[in-house]
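**Q** Below you'll find the structures, each written out as structure tokens.
What follows is calculated from the coordinates using simple rules that are stated; it is not laboratory data. Predicted model, so just to flag it, every value in this text is computed and none were measured. Cβ atoms are built from the backbone, for glycine too; each structure is taken alone.
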Structure P
């Protein structure tokens, strides 16, 4: 799937681990500023696909076009430099640091001063520090976590930690945001809040979002585009309405293929 309006294109992506196929010949495109959901039963290859997009895994075959540049593989730090940020299925925060300090780590690639200037607080360092903190505070306010800005992250409830992880990713000002089960383990109220923040992110910043989510009601209310995987293969690709009536998707979710 190609086209001027697609920020991300995956073409014939395949990946295996010691002969076991994780994803097989997967192609799809994600338009600029849309929310695209990856869904499918456990073990369908969804997280593997996210790991390929941001360079954690290198595909055996296929290519990825992001922001007009085509590649077969990318290192995670190159992905970050090009505007790809992500959250993880298992929360990956600095649990002994404050909310503010965790969000500030998301600003690392935006820092202009070098380490010598920072060490002696000279040159660009003072103004740079003020600016980075201001940007971090803006994200904290955007996600309504001001009340916990100085709290140690490890002491916060699970749902709030998930929001802090989203804040850190947004602090990087990504063009493409990858969310790996951002609502896993949340109750209905927390899911509602997180859904609202994801929609606000799309509307406020124009961020393109690819997310993995198991709650189909959440997916259908959030996403404009849904890609369905099963056993590492794509079995559905379209709007939520198109996907919900796809016979292969129905079979996979009802367990008829398992």
Structure Q
């Protein structure tokens, strides 16, 4: 792991692989960490230099500063761009899942010149409702992530994964419970405000959409609606996969990325 200071905050990242290879940036879902990509790294590093990082208050990245009471998609996009500068890359491939896909949409809409390609998974131009996200934010601030993780984490995975790998679910409950409550709450509020239906338009950047048949947070129809907004091909829907294909089907997801980015 390595660290940078960005706008006064410490951001934890990993930069792996040969510097002569194209840069591939991977952005993780809300409540998780850059560890979601671990099982994909051996395959991806054959063709890419890979950069992963922890979102505010997640993993080993510092919490959002107390003097700021709002996080925006542009804040997160600028964090990604700052990390790309550390890797000395003006342009990069980008993969984002869930809130990571929101970062990808912001990059597409405001910084498309920096993108070699974009893969968005398990995300949407609009995710959920403002009321639901505001309720979750309030609950997190009142109860704490450690108390809520057991209810939230099982929703990330398909029924087959929950049944076959119960310790995987338990482990991610521990990880989520260690996150910063306020940073998570602010990110929930951000997701309640996000609406890329007007902001994201058709683009020349190569774009791939991937989802899971068992995703209850961003079901396939949400991705299909995003495809219509940005003029992309229909999303590829992985059967018996929930919200986090990098954890549930890392080998399949890796091969899809390698095939598409080639």
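**Q** Here distance in nm of label points 7 Å out along Cα→Cβ at positions 8 and 40 has been calculated and equals 1.4, so which of P, Q was it run on?
**A** Values: P: 1.4; Q: 3.4.
Matching structure: P.
**Q** Tell me which of P, Q gives 1.00 when you compute FRET efficiency 1/(1 + (r/R0)^6) of positions 152 and 248 (r between Cβ atoms, R0 = 35 Å, to 0.05).
**A** Q
**Q** Still on this structure: Any idea which of P, Q comes out highest on relative contact order in percent (Cα under 8 Å, 6 or more apart)?
**A** Ranking P, Q on relative contact order in percent (Cα under 8 Å, 6 or more apart), first place is P.
**Q** Work out FRET efficiency 1/(1 + (r/R0)^6) of positions 64 and 224 (r between Cβ atoms, R0 = 35 Å, to 0.05) for each of structures P, Q, then name the structure with the largest result.
**A** On the way: P: 0.95; Q: 0.60.
Comparing P, Q by FRET efficiency 1/(1 + (r/R0)^6) of positions 64 and 224 (r between Cβ atoms, R0 = 35 Å, to 0.05), the maximum is at P.
**Q** So FRET efficiency 1/(1 + (r/R0)^6) of positions 80 and 168 (r between Cβ atoms, R0 = 25 Å, to 0.05), computed for just one structure, reads 1.00; which one of P, Q is that?
**A** Computed on structure P.
**Q** To test your reading of the models, identify which of P, Q gives 0.99 for Rg/Rh (Cα atoms, Kirkwood Rh) when calculated.
**A** Numbers: P: 0.99; Q: 0.93.
Matching structure: P.
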